[in-house]
1. By the measure mean projected area of the Cα convex hull in nm², tell me the structure among P, Q with the highest figure.
2. If helix-only ellipticity at 222 nm (-39500 (n - 2.57) for each DSSP H run of 4 or more, over all residues; to 500) is computed to be -21500, which of P, Q is the source?
3. Out of P, Q, which has the highest value for distance in nm of label points 7 Å out along Cα→Cβ at positions 35 and 59?
4. Compute relative contact order in percent (Cα under 8 Å, 6 or more apart) for each of P, Q and report the one that scores greatest.
Structure P
Amino acid sequence: MSAAPRSIDCREAVERLYEYLDQELTPEVRAEVEHHLRSCAGCFRHFDFERAFLRFLEARARGRGAGPEVKQRILRELFGPEEA
């Protein structure tokens, strides 16, 4: 039986959202983020918006034949190079 995930705060959960959405977290950190999102309605709304936004960008990029570099460029413009 595995131990319960470490409790993380809202700041850490939000900072890890893109890594979570891109499936770039270790299983342990992923479980911590999921646990926080299940228990925090505010962070879950933020996550839900970011997930919908990324899906929209991906659909638009596919529809116009653009590659993943377009998504990265948009994210850099919106959030700076550390988020892209």
Structure Q
Amino acid sequence: MADAYWRDSARVPRFFSIDARAAFPLLLFLLHIRLWTFIVAVMATLFFAALDRYGFRVDVFLRWLRGVLMGKRKITAPWWI
């Protein structure tokens, strides 16, 4: 493949326009066809689509969420001292 370069290895894998990380819930749905697995697969696909829309990766999103939940104040000394 003449168009494949080493720098392309950092790109997010996609299946058409769907993030490839949503493939596991879709595979779960295909192996266990129930309404709840369909709902999980659709919600995971929407979650990854929303992350992609706002420019987040999963690890960056989790760090951002931790920062939002913990707040701006950072405790540097133990509370028992």
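1. Details: P: 6.2; Q: 9.9.
When mean projected area of the Cα convex hull in nm² is calculated for P, Q, structure Q comes out on top.
2. So the calculation was done on P.
3. Result for distance in nm of label points 7 Å out along Cα→Cβ at positions 35 and 59 over P, Q: largest is Q.
4. Once relative contact order in percent (Cα under 8 Å, 6 or more apart) is tallied for P, Q, the winner is P.
Taken together, the values in this text are just the output of simple stated rules run on the coordinates, not laboratory data. Note that the structure is a prediction, hence the values are computed from the model and not measured. Cβ atoms are built from the backbone, for glycine too; each structure is taken alone.
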